[in-house]
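Structures given as structure tokens follow.
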Structure I
Amino acid sequence: MTATVNYADVEVGTEIPERAYQIDRLNLVMYAGASGDFNPIHWRESFAKSVGLPDVIAHGMYTMAQGGRFVTDWVGDPGAVVEYEVRFSSPVVVPDEGGATVVISGKVEKKLDDNKVVVALTARSDEQKVLTRAKAVVRLV
């Protein structure tokens, strides 16, 4: 695949429209199987509550992956992402009924050499930031 966003068409401040990602408990069980992280805070409500959480929470790396998905959907090529980092600021609580929604948006923060840009991401669930310092360096065409 090749990136579909042109470097010449992007400026500092260019906004990437927000997208909403629905998360339910089935997603968490599937992610646990793929990652090997079967910590019961991610699938057993009684356990999550017994350790002081409000309910089951999404894996931090699953939440981070949604940010990566957002960037790769925008650029059109997963291989165009050359760096990606986040800090986890709040858990994504995933109730049994209705699940949770993570809303992610982005903005081009800086243009670099070699057709690369820095994209700053914002990720929220229930109006609370769930990722901070989330940035991706992406090579455009």
Structure II
Amino acid sequence: MRKERFQDWKYPEIVERKLHPKYHFLVHNKEKLKLGEKTDLGAFTYINAKNGVIIEKNVQIGSHCSIYSISTIDNKEGKIIIKENAKIGTHSTIMPNVTIGKNAIIGAYSFVNKDIPDYAIAYGIPVKIIRKIDK
């Protein structure tokens, strides 16, 4: 019998603007972050949740990702939603006002500046939807 990946998962203690001591991710505006159960935030991932970030259950986010609900470069801002069971590849950047669909896969090193539908594979700079995943 295969052991469930996050059988002993516990909600991580998040301290504002401090690197997590075990998983090494960093969150600004933690009160606006909603983190679903059995999520996996990769090492050295940064989340700025000023305008709200919702990460639903069973989401995997690779290391060194950046999730920005506000961008001071182009003055964009808005909530980010990453739906259930989505997977975000290492070193990807998610910009404000983006929703990533249920079971979607974002390839490594992608720049996500638009919504990605459920069951889609997308990657690139900027991100492009490559194909749909069979349900």
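Just so it is clear, none of the values below were taken in a lab; they were calculated from the coordinates. Small disclaimer: the values here were computed from a predicted structure and weren't measured. Cβ atoms are built from the backbone, for glycine too; each structure is taken alone.
If relative contact order in percent (Cα under 8 Å, 6 or more apart) computes to 14, which of I, II did it come from? Structure of origin is II. In this comparison of I, II, the computed figure 12.2 for mean count of other Cβ atoms within 10 Å over residues 29-36 is attributed to I. Could you figure out which one of I, II the value -7000 for helix-only ellipticity at 222 nm (-39500 (n - 2.57) for each DSSP H run of 4 or more, over all residues; to 500) was computed from? Going label by label, the one that fits is I. Computing volume of the Cα convex hull per residue in Å³, for residues 37-92 alone across structures I, II gives 71 for structure II. Quick one: Rg/Rh (Cα atoms, Kirkwood Rh) came out at 1.03 when computed from one of I, II, so which one is it? Going label by label, the one that fits is I. Calculating distance in nm of label points 7 Å out along Cα→Cβ at positions 69 and 109 for structures I, II picks out II as the one with the greatest value. Among candidates I, II, the computation of distance in nm of label points 7 Å out along Cα→Cβ at positions 53 and 125 that gave 2.0 used structure II.
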